[in-house]
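Enquirer: Following are the structures in question.
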Structure P
Amino acid sequence: MVADLSDLARSQRLVVKVGSSLLVEHGEARADWLKSLAQDLAQLRAKGTKVIVVSSGAIALGAARLGFEKGGRGSLSDAQASASVGQIALAGLWSQALGDVGLTAAQILLSLDDLEDRARYLNASATLGRLLDAGAVPVVNENDSVATEEIRFGDNDRLAARVAQAAGADAVLLLSDVDGLFTADPAAPDSELVGRIEGITPEVLAMASAASSSGLGSGGMVSKLQAAQIAERAGIALAIINGTHEAPIARALDTGVGTVFVPQRSDGARKAWLGGRLAPQGTLRVDAGCAQALQGGASLLAAGIVGISGAFRRGDLVSIVTVSGRKIAQGLAEYDSSECQAIIGKREGDQAAILGYAPRAAVIHRDHMVML
């Protein structure tokens, strides 16, 4: 179990996420820094840790080559074109840097649907496992050349957590431009670094700042906490360290400076996948009594639903929220949205006449639902 930074070096499988602002400066790769990071990864591999890299930087690299303003993020088409050019450059950088320390790089581009769809998720899992067993270092990035606002992760922090699930990793290491999670804005004089988090609570979420100081990336501390939530449901630890220094991993392991999120639960493989999914097709609003029953392990029944939004089909992922809008669970619907709308608030005995057939056991069965 990973409980502090020193444990990362004993992980069997580790996902390391690298952001754009660390890898790219003024449109060019930070070559010396990347070389030092590759040496860090080689040292981990020499000690028996299989490493996966989730790397940003394609859009920033491509935008510089194409001469696009705003780092390639002025429009969706600019971002897609920048990614198309930059992904070749990014793959070359990692291939060279890892090759120089005796490691073989493998490129994997993932879209949101690749990890939302169960069959494609299992295929990605098998590919990652085979590459790791063969001694390669998978370098993963979102396929931004075809991603749209509606079908994308939006940040590589959450992608890293999802990749860790698929790869069966012990831990995720996010390289940031700050030392870790602070109690307030890191620039505030009374702000303190939090070294260890035992479960993410509303108080922990309140510490996050959405700011990304470089302007290159799409993440921030909010996205890192969202990644930690995904990881902890699968029993995966997540750490944040300062990646701006050379040899950042070795430095963090030596100094112990960073934040480690210790998982408080370990869902089974399928429920962990379900809890990590990011694109619900609709929302079911439930009353207080129903919310309490769900917390106790019950299935979601139509009688406890007070509202529906979105258009979804049977088998689609839907969110479950309280009357105040707080998201408490998500799961796979047993009915489409129009059928749900017809039976909400109805007891089982009244549903058959409305539906024209015997009702199913639940709107969302507890076996196909995960609490958040």
Structure Q
Amino acid sequence: MSIAKLSDLADPIKTPRLVFKIGSSLLVGKDGEVRNVWLNSLAGEISEARKRGQQVLVVSSGAVALGAAKLGLEKGGRGSLADKQAAASVGQIALSGLWAQLLSQYGLVAAQLLLTLEDLEYRRRYLNASATMGRLLKAGTVPVINENDSIATNELRFGDNDRLAARVAQAGRAQAVALFSDVDGLYDRNPKDPDANLLDTIKGVTQDHHEMASGDSSSGVGTGGMTSKLQAVEIAERAGIALAILNGLEDAPFRNALETDTGTLFLPRRHDTARKAWLGGRQRMRGTLVVDAGCAKALLEGGSILAAGVTDVRGNFTRGEPVAVETDDGDRIAQGMVEYDREDVDKIMGHRSEEHEDLLGYSPRSAVIHRDQLVVL
């Protein structure tokens, strides 16, 4: 049985494990104060889900906003990287204590898990994080997860908790993600337009959907807008995970959205293997291979990337590192783990397999990226 409608997110058979993502603007008001009434209602909803037989992981923003308020930092603590790291260091203590208090009222134990981009980009660390989440859930806790902004740098961070939530759903083996926002869902144009229509169910994000989205966060304290949410959807939909964008402004936002059937539900587009889902969700590429039309057609039909079809190479990478795959028009169509160092790809690109041994000086591998290490986007 698979998820087909919003109400399925409260079905313990179809959705035994669920991720709630809460942004800074919902947790902390513009005055820097915690929205306690709203958070109490959400904690109650987590308790209700547990009573239904569902396990819940929480991806919670708010550390930077809370810390900035305590330290009196300008721009919500986002004026510089140093300010942000300092704000996160102070705010993370407050945030974890807040969740522990909220959940304890319902007899639930909160567990804290701080992740960096690299914790989910490298396979061994990803599997470790996955095992930790599984053990915490088995122990009956509610894992509360956030990016470790106190040490994350601009180059090595998710940048928003929407994509983090999708990756947590993968690692935590959840069936669905509920992203709480300040709008009802994805509209076909700016929701301030009186003619805007809410899209209720979508299977497969397209370029048209991206053009409908805005990259802005209306609150001024968050980092994610609709663009980041659609990027999160693309990670989830390839891994067989449903994702819903729901209005989080009302008290008891989950129940309210499901009872009124209001929100946008993105259905899974396919069900990649666990390894391919992890690979497809990786964000930091080490380089780019540009391929011709024939190679692009072959990989879209399930083939590997052969050197003869590579027309250009960018970036510095070594064997086993992730690279993006683009067409001559600049469209990214895949990503995968490359079988050669950058220097060797330079030597063999555009050449047929029988020429490779002479060019390299050693027996060549079967492909530049083998299909088993390749994910079509």
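Enquirer: Identify which of structures P, Q gives the largest calculated value of distance in nm of label points 7 Å out along Cα→Cβ at positions 168 and 328. Walk me through the numbers before you get to the answer.
Expert: Details: P: 3.5; Q: 4.5.
Structure Q gives the largest value of distance in nm of label points 7 Å out along Cα→Cβ at positions 168 and 328 among P, Q.
Enquirer: Oh, and also: Just checking, which of P, Q has the largest value of FRET efficiency 1/(1 + (r/R0)^6) of positions 24 and 176 (r between Cβ atoms, R0 = 25 Å, to 0.05)?
Expert: Working: P: 0.95; Q: 0.65.
Sorting by FRET efficiency 1/(1 + (r/R0)^6) of positions 24 and 176 (r between Cβ atoms, R0 = 25 Å, to 0.05) in descending order puts P first.
Computed from the coordinates by the stated procedures, all read-outs in this text should not be read as laboratory data. Bear in mind that the values here come from a model prediction, so they are computed numbers and not experimental data. Cβ atoms are built from the backbone, for glycine too; each structure is taken alone.
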